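Quick note: the coordinates plus some simple rules give every number you see, no bench work behind them. Please read these numbers as outputs of a predicted model, since none were measured by experiment. Cβ atoms are built from the backbone, for glycine too; each structure is taken alone.
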Structure P
Amino acid sequence: MADQDSRSPISVGIEWSAKISTIGFEFAVPALFGHFLDRQFGSNPIGLLVGMVLGFSVGMLHILRIARDASKPT
């Protein structure tokens, strides 16, 4: 990231809210998609479980990436 001191507090807040929203969607959307597939194909609960694992994995990778980037010196 560029020098954060030159940005307004609103722009920093909007950036963080976008990051948090993205992580929330990364956790939820694969599970919802898996649930949808289960309802379409009658494969309860395989699609939901696969979606949950996939969403959790992607979300955690994103959280770890944000933590790594935040700990880097600017």
Structure Q
Amino acid sequence: MNLTEAQIEKEYIIKEILTDDEELDAFLFSLGCYSGEPITVVSHLKSGCVVSIKDGRYTIDNQLAAAITI
């Protein structure tokens, strides 16, 4: 399952992030978004979703949300 299918306000654990972009991987890692970390979908938007990672909230697009396996 990926973030586009996640229920709102339910905490999930990130299993893996499927991207071929090393810069994007490094950016996500700097946000605390990596395997084994908890993530919560705050809301779904047309173009993506708002997620809560650690103490921050971030908006990510649908393509990236689909790449994050939970």
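Numerical summary
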| read-out | value |
| --- | --- |
| Structures P, Q, by distance in nm of label points 7 Å out along Cα→Cβ at positions 30 and 62: label with the highest value | Q |
| If helix-only ellipticity at 222 nm (-39500 (n - 2.57) for each DSSP H run of 4 or more, over all residues; to 500) is computed and equals -28500, the structure in P, Q | P |
| Parent structure of the calculated result 1.6, given that distance in nm of label points 7 Å out along Cα→Cβ at positions 6 and 54 is the read-out and P, Q the choices | Q |
| If relative contact order in percent (Cα under 8 Å, 6 or more apart) is computed and equals 31, the structure in P, Q | P |
